Structure P
């Protein structure tokens, strides 16, 4: 993990909504994440909605992970236990390193909000090709919990004692 810097670094961030039922009008979780990342000073690199299908999720995510113009990806949806929930199965094989603490801390915060139902969340995160990927449940409340309590600080180069921004810029430095 990278040490904090004094200067804020705006990151290009992509947002992926995984849902069989949502569209641009009804995607309140994706819309919240876009607004939150932009309010924090980051830029929207891309936003898409895909069906809860392992291969559609992997196709979009793989493209973003390979793209130097995307430094972080926020995925909402498909992390539960219903028959179609397949985000963890789609995403895990793409990670170079898992960020185990994200799911653990997310569920700790979520416990305060929804009680023991948080045990059914399979929120996860990891690094892939120096791109950080955060996967959270599809509810807007869960996205707010993840953004406000964890993700916002970890995408802020000034957050101390460490954050992921320096790691994400490694790829850019190597390409120069």
Structure Q
């Protein structure tokens, strides 16, 4: 049967990383979001917002990193491998900027299919802007819509995770996965 590859996605500041960290604490194998590390590295090189300065280069780095994450297999067997965002998020962000994704992005999407997609909706009560998350909440809400539409357009059933305490969100996700089997 093999490991099931599960994406946790949504607009900026919706609680994805907190949920991934919580699932990791529970013993699940999780792959972190790589956008922040790319942003911080670019800032150290003097580029304030690489995504805004050179969205194609930033997106290319994301496709490369997320493809490597997809191919990575843990040393210990797990039922699920969770991802803080997936490859389709890159295309969704490009679409948000009204940019055409290069063919190699689309080929990567086709070659790397996820088993389930969970989306966290915008949640104004937890939304915080910071050095790497520069978007206002309204932009995060529009990005959420682009992400959801992109996954659905690719044929994924996108399962919305209700807002609420972290434990409740994790329980919802894990219970839903059990029902999908």
Structure R
């Protein structure tokens, strides 16, 4: 039979005083430390090329859409947030979207649409603000989705750099 001797606790240890003092010291230090809160509307969030914001459609410098309404982004979307209706055009691409909608209430900003697009027509922008007063206003149509390629160039360059490692 083994006898285990227990350590005799002091009065302070029995009253949990060391733990209380240590906890209060942490609290007091944090009270006087520099604040890490961002004053949001006045101080916008810092975005980089890595930032995956809302999806946008790229428009060529000649004011034509890159999208050929193939439906790959619609098929790749796990949240079923994208809806495309195509119509034929007289240009060489033959089709372009007549209606292109993204329900931003459903969109999970995963970027699968960006990866699935064979024509590099849809890109994740650095636009992060997603608030409005009605549900209907968060269903983005072509007029709210189209951006010039120059605005999306940072993200395009970043994705090309990532994909370059597979081409070696």
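Readers should treat all values here as calculations from the given coordinates under stated rules, not as data from a laboratory. On a predicted model such as this, the values are computed, not experimentally measured, just so you know. Cβ atoms are built from the backbone, for glycine too; each structure is taken alone.
In terms of distance in nm of label points 7 Å out along Cα→Cβ at positions 73 and 153, which of structures P, Q, R is highest?
Q
Assuming -10000 is helix-only ellipticity at 222 nm (-39500 (n - 2.57) for each DSSP H run of 4 or more, over all residues; to 500) as calculated from a single structure, say which of P, Q, R it is.
Answer for the origin of the read-out: P.
If distance in nm of label points 7 Å out along Cα→Cβ at positions 9 and 25 is calculated from each of P, Q, R, which structure is the one that comes out at 4.1?
Checking each candidate, the match is P.
I have 30, 47, 22, 1 for P(r) over Cα pairs in 10 Å bins from 0, in percent, for residues 17-56 alone, calculated from one of the structures P, Q, R. Which structure is it?
So the calculation was done on P.
By the measure relative contact order in percent (Cα under 8 Å, 6 or more apart), tell me the structure among P, Q, R with the highest figure.
Comparing P, Q, R by relative contact order in percent (Cα under 8 Å, 6 or more apart), the maximum is at Q.
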